[in-house]
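The structures come next, written out as structure tokens.
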Structure P
Amino acid sequence: MALPEIPASLRDLRNLLLRGEIACRDVAAAFLQRIEKHNACLNAFVHLDAEKVMAQAERADERLASGGREPLLGIPLAIKDNLNVRGDPCTCASRILTGYVAPYDATAVARLRKAGAVFLGRTNMDEFAMGSSNENSAFGPVRNPWNTDYVPGGSSGGAAAAVAAGLAPAALASDTGGSIRQPAAFCGCVGLKPTYGRVSRYGLTAYASSMDQVGVLAQSVADAALLLEVIAGHDVMDGTSLREEVPPYSERLEGDLNGVRIGLPREYYGEGLDKEVRESVQGVAGLLAREGAEVVEVDLPSTRYAVAAYYIIATAEASANLARYDGVRYGMRVEGADPIEMYGRTRAKGFGPEVKRRIILGTYALSSGYYDAYYLRATKVRTLIRKDFEEAFQRCEVLLTPVSPVKPFRLGEKIEDPLQLYLCDIYSVTANLAGICGIAVPCGLSREGLPLGAQFLGPALGEERILQIAHIYEALRGPFGSPPGF
């Protein structure tokens, strides 16, 4: 069956649906067809129920016919496999959650459902969101659609690859230390991590609870703004959820750069930064300066401690959060002679190497005699990082930085060296430690023809401003293009 051409923009797609020029079932069928054609190559989706997708689309058509005008009515979205969707598996790309079916919707998912969205399926990820390359998945690695010999970034690599390749117009994902922004940069799409507490974490499988954040991957800044409008807001089910009113982000994207001060942190442009990445991001600064922005250098001196602090705090919280996977209540169970043996065997078989590594690191950091030396000290460093950002934002409105110090790398290139993978997060973990917002946008291609990304960071609840400046840059840059063959 010949299916219609589907526009990339959520707004354009919604307008076609509202005018009756295209049916929700045709849109869903078109994306299912693309997934069927390309997913074997990319491994972006790990669970898909085509009948359920089409049933949702049929209901959306009925709703449209009866006058429904919800903001996402009939629009298909992908959901990262660590967010609960009622009636769907939620495995976190781990063997230990084999057979688990979510009994409820995460709050962000529920808000998308209320807005009329159709859920395409669950996207691949690093197991329990622990990774920077999407090679730590029980379902196998995701491949970068720009070149399938390369990683898509992690941990939301499946969601980013799906959006970049056009298998989904947008996706819901999570970011604990760069898990939305880094794959967005590697795959050439937009990735938004809101302020901690701006979007409810209820129904997001916990990794590091003080840094986990629900966000979005999209084709454009405008699409990301629209999705944030839908999912943001206070939730009584999340004690860390903020009560501040949600602005109409998508209606406040226009503006100019006259008098806008953009900070370049010296520590983010020094040793260890790939030359192509540096030149590409500096090109963004130059373009914005020519349009009236004032570019200034700022200092974030505690950045050098960020990776160490992050991997102590995150692994400590993971050690506590993942203790619940014990073979008793749900998921995998490997029988043993007694409960202790069953517990040990289940976790040994159910968790992958990287998850085990982080549980061990976190348990050690929290253990008697080491708590003060490691975890307590890391929390003090976190306070210093937060103060650095507060001082920097007194001198500028937003910060412009690389997303990662490296270009997309080949599958298998770093997987045997965890420290090298951890260092890939040096420019992204700081936003999670400080609880501020950030957005990644594509800004160029490497010599290998792979995307490079720039990151705009804003203060807490500064989403409106970073979205506006990223949108202005996006218009100045022009169309970014799509991966070859997609």
Structure Q
Amino acid sequence: MTEITAFTVKEALQALETGQVSSLELTKAYLERIQRLEPALHAFITLTPDAALAGAKAADERRAQLKKAGAALPPLLGLPLAVKDVLCVKDVRTTCGSKILENFKPPFNATSVQKLLNAGVVVLGKTNTDEFAMGSSTENSAYGVTHNPWDTERVPGGSSGGSAAAVAACFAPAALGTDTGGSVRQPASFCGVTGIKPTYGRVSRYGLIAYGSSLDSVGVLGRSAEDVETIFRLMAGFDPRDATSLDRPVDEPGCAGAADLKGLRVGVPKEYFIEGIQPEVEARVREAIQVLAAQGAQIVEISLPHTSYALPVYYLIAPAEASANLARYDGVRFGLREENNGVIDMFMKSRGKGFGPEVKRRIMLGTYALSAGYYDAYYGQAQKVRTLIKADFEEAFKSVDVVAAPIAPTTAFKIGGHGDDPLAMYLEDVFTLPANLAGVPGLAFPVGFDAQKLPVGMQLMGRPFEERTLFRAAHVYQQATDFHKQTPAI
């Protein structure tokens, strides 16, 4: 029998339904595994074992009552899950990986979390993240570095590195993450798991502590496209509490019944296969594209000509939005408040001690880009180029259904490998940023390994609100390969 902590979401739900395992047994197994291996990985900031065990026991009792009454069961009843520590969970410490929110306990749930709680999930705890989701390695957390389960001397990617490491290490069958510039897809690639960045507006941002409001998306990481789609579909939908939430119906599942890819047109953008990409990454991605072709897809070379502008555009827009969003952390209403000699002194000391160096860097970049005399030259110009990047995707989707590309130029790099070079770190996101700027969905999944046995991922990007097509393509690929079934030997 498969070790229960290695269950996929589908296998766990089947085992719960048949009585092979109880939610309490499953939750205990995950918590015991976390306790044993967490010191080597540090995937979590806050564990909630007592609440998780109480929730699992309640789920088992509810299952028995509903079955006895012949009533329908919530779709995820009793399923353990991890949540990235930028999403509010009521009365559970939510830090955003920052000292400034070290003791913050929100009085409400994020909509994405609440929908999953309504569906019956059991929350195991809050996973580690780069501070305020600003980073590509989970090295910027104020609570320590997360290690990659495939090689503990390497980063898991970021900023959802804790969630990706937790899924890869079998600490949970799935976890919530967020993606502002690649923060679900890049750690999914580095950790060999599957992850979705939905269309902007598809999943409510209510209760997601904001970084870049026009870029943030709540996503899911799991072991397979089928698992990720199951959870994504329960989170998606309109939320009147989020002004950017769009009222679009949730599609039928793309994985169900998907047997081949006949009729699917896959675009391969030449701008994503650039000088400097690790040869093994390019090789694995091109091999995966050929697997899609073998399953019936038509491969079409395309151009996304403004791709090279995505990096500078993102690092003007995202820091500008961050500088505005993070102005609320002033020591007055919530969060860290330092001893002070007046209001200005309180601001300076609280923010100076509460924020880490990367957050300070981005606040300063963003404030400068928005300042009088520079707004039009920087932020205003970046928004115009963003429109061109979006238009590139709109033009491409006239001739193809999905775009296939690498996720990161390399596999997971060593902890400390980028040292004090922020530009080298920013370049890790060069292939993921365009999807956020254009607002299109992106799905990451494993397509092989390099010579050091480190996972390589590929992403598929699709038309807005056509996540179903991405799930279908990835599911067919995963039926033809087994990379998504491989787990690290920790």
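All of the numbers you see were taken from the coordinates with simple rules; none came from a lab. Please read these numbers as outputs of a predicted model, since none were measured by experiment. Cβ atoms are built from the backbone, for glycine too; each structure is taken alone.
The maximum of FRET efficiency 1/(1 + (r/R0)^6) of positions 76 and 260 (r between Cβ atoms, R0 = 30 Å, to 0.05) over structures P, Q, that is, the highest value, falls on Q. Computing distance in nm of label points 7 Å out along Cα→Cβ at positions 220 and 380 across structures P, Q gives 5.0 for structure P. For which of P, Q does volume of the Cα convex hull per residue in Å³, for residues 188-331 alone, calculated from the coordinates, equal 177? Only structure P yields this read-out.
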